[in-house]
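Take a look at the structures listed below.
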Structure 1
Amino acid sequence: MRLERWLRRALRPWLLAALVASAASACAGADATAPGADPCAGGPGTGVRASLTAGLNVWAVLPASTDACITQRLDSHFVYRSADVGPTGRLFVFLPGTDAIAQHYQLILAHAARNGYHAIGLNYPNQASMATLCAGLPSTCYGDARLELLTGQPVSSALSVDRANSVDNRLIKLLRYMRATESAGNWSQFLIGDTAVAWSKVSIAGHSQGGGQALFIAQRHFVYRATAYASYGDGLGTVASVAPWVTRPYATPVTRLFGLISTFDELVSPTTALAVWSAIGMGTALVDVDITAEPYGLSQRFITAFTPANRTLAIGPNHNVVVVDANTPRFGSQVPVFGTVWRALSFPP
C-alpha cells in the first residue's frame, strides 16, 4: 500500500540529513576517552507530549531520540496512553503499510488507548513492498526479508536492515525511552530486562505489508493476539499460491489470529485473503461487519463493504478503508465506524 506523497508528512530534508549524519558519526565508534560509552545512545530530538481533551496522552518520538544508530525511516513513532482509563497491562503495537507512517493510523491508536491499552504506532523500513523486493527471486525471499526486517539478521539479499534499524530494536528502544520519559506509565512491564520485548503482553497488528509482518511476528513469538488488516502475508501471484512462510506453524495459537478486509480491496484479493486465513487456522466463519453488531462470537475473519471516506485522497481507498485515518469512515467527525470491530480484533477488554 502506497499513500499519495502529499499525504505523507515526512521530516524536513535538513533535519533528516542532520539526523543521519549524527547517527553515522555516533555509530562509527565510541569515544576512546570514554570507556563504556554507548555509541548508539539517543541522538537529536525529543519526545513531544500533549494531553488531548479526550483524556489521552500522546507522544511523537523521533526514532533517533531512542537510538542514534537508527538511520532508516526516521519519521516519528506515535505513542498513546489514556490518562483516565484503567490499564489492562497489555500493549498494542501497529505496523504501517508500504511507505506509510504511524502518523496515518492515529484513530486506531487512540481507540486502543481508550480501551486501556498502551498503544504504539511503530515506523520501520517499509518504503518498498515485499513484492517489489522479492520480484524475480525464489519464494523463500519473502520469509528471509521479513526475518531481516524483524531482527536485523543479515539473511536476505533483497534488502539491508541492520540490528539498529530492525523492528525488534526500534520497539525495545522506544519502550526504554518511554520508561525513562513517563515513569507513571509502567512501560517496563513490556520489556524483559533491557533487551527483549515481553511479546505475550503484546497485541501486534498492521496494515497491508505491516499486517503481513504482524503475522510473521506471531509465527515466531507467542503474542497476546495478532491482526492483519487488508493482508494475509505474501502472495506469489496466483490465488492458490503464497510464500512458504505463511502456512508454517505459529508460535501463537491460531485462535488468536484475526483479519479484516474490504470486499472491494483494490490491492489485495479478498477471496485469497479469506482462503489463506482459513488455511493458517483462522476458522471458516465470516463476519460481515456492515450487518453484524457486537459481540462477534468466536469468529476471526471479518469483511466489510463500507464506503471509504475521502475516496480521492489516496491510492486504493478500499484497501485503506479498514484502518487508515484518511479513508476510515466515521460517525460525526471523530468516532470511527470500525471502533467496535477494532476492539474485537485487536484490543479486547
Structure 2
Amino acid sequence: MLYAVLNWGLGHATRSVPIIESLQLFGAEVEITSSGVALSYLKKRFPTLTFHELPDREVLYSKAGARSGLLKRALIQSSINAEQNRFVSGLVREREITHITSDNVYGAYHPDIPSAIISHQLSLKVPFGESLVNAKLATWINRFSEVWIPDGPNHFVSGDLASNQRVTIPKKHLGIPSRFVRDHTAKKTFRIGAVLGGPEPQRSILEEILLKSLRDLDGRKIVFRGSENRSLHGEEDVEFHSMGDGDEMARSLIACDLVVSRSGYSSICDLLALGSKALLIPTPNQTEQEYLATRMRKLPQFLSITQDKLNAAAISRALKKSAPITEKYSFFKVESPIVEAFLK
C-alpha cells in the first residue's frame, strides 16, 4: 500500500508514525511518498521501507507571517493536486498498489482502489470567502473513499475544523494520534523545553526570539529545532537537537517544567499525550494555529501568546501557571479497527 504525507513542516509526518505502525501491524507492505523535511524524517524513522519523492512546491511564509504564503499556495493547489494524482496513478500501476492512505495530500487517491485521507481540516478558517473555500475543499476530499479524522468523535482538539456538511464520504474518527507515550515515572530535569518547526522564515524567526528570551532565564533548557540547517552553539545551558523522535525526545519533553511550541495540530496532540504544560505560539496570520491556540487555552495546562509578545517575562509567567490534567482523551491506538477494516 502507498502512504502519502504532506510536507508542511514535520507535523503531518510525525503524526503519521503510529498510523504507519498500525498499517504494518495488520500486514500492510507500506511504501511512503513525501518530500522535503517530512520525507527526510520518515526515512530516518522507517529506514527499511521503500520511499518515493512526491512532486510538490515548497511552502514559504514571509517575515510578516503566514498569510501571503497560504494565499500563494491556495492559488496553485488545484494544479498541485493534479500533478500529484498523475504521479500517484503511475505508482499504482508500477508498484501494484492496492490501497492508499493520504495525510492531507489531496491528489493521493485512485478511483479504483480504497483511498483514505487523514485530515482534521474538513473546513478552513480564512479571512474571507470561507463558504466558497470550504466548498472547494469538500470537492477534493470527496474524491477519496473515506476520511479519517485524527480526533475523537467529540472533536475535542479540532473543534469546528472537523465539520463540513459538504463532505459526503464516510467519516471515521481515529482518536488523537501521537508518536509519543507518556512516562509517568519521569523526573523534571529541564526547566524549559522548546519544539520548533514549520515553514521558513517563521521557524527561524521564532528560534531567534526564543533564544534571546532563554538567555535571561535560569535553569537547563533543551531545544528541538525542527531543522537540519545551521547548527547553533555558544549557549552553555541550552541543549540543541536538530530533530527528535521516539522515547528519547518524549523523556526529554516530559522532564521539562514548561514546553514552548507552535500551536500546530500535531504539536498539540503530542503535548496532550505527554501531559506537558505548554506555552503555545501560533505562527502569525496562520488562522488554524490561532484558532487552536485560543481553543487550547481552555485547558489548565496550556497558555498561548502571540509571537511578538514572547519574552523572558512571558515564559516566567507560564512557568508559574498550575497545570492539573483532568481530561481523559481519546487517543489513537495502533490496534485501530478503522485501519484493520480499511485493509480488508
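When mean count of other Cβ atoms within 10 Å over residues 94-101 is worked out for each of 1, 2, structure 1 gives the greatest result. A value of -0.87, -0.94, -1.17 was derived for log10 I(q)/I(0) by the Debye sum over Cα atoms at q = 0.19, 0.20, 0.24 Å⁻¹, for residues 166-253 alone; which structure in 1, 2 was it taken from? It traces back to 1. Out of 1, 2, which structure matches -11500 when helix-only ellipticity at 222 nm (-39500 (n - 2.57) for each DSSP H run of 4 or more, over all residues; to 500) is calculated? This value belongs to structure 2.
Suppose relative contact order in percent (Cα under 8 Å, 6 or more apart) works out to 14; of 1, 2, which structure was it derived from? The read-out comes from structure 1. Among the shown structures 1, 2, from which was the value 2.9 of distance in nm of label points 7 Å out along Cα→Cβ at positions 78 and 134 calculated? Considering all the candidates, the number was obtained from 1.
Values quoted throughout were computed directly from the atomic coordinates according to the rules given, and no laboratory measurement underlies them. Not measured: the values here are computed from a predicted model. Cβ atoms are built from the backbone, for glycine too; each structure is taken alone.
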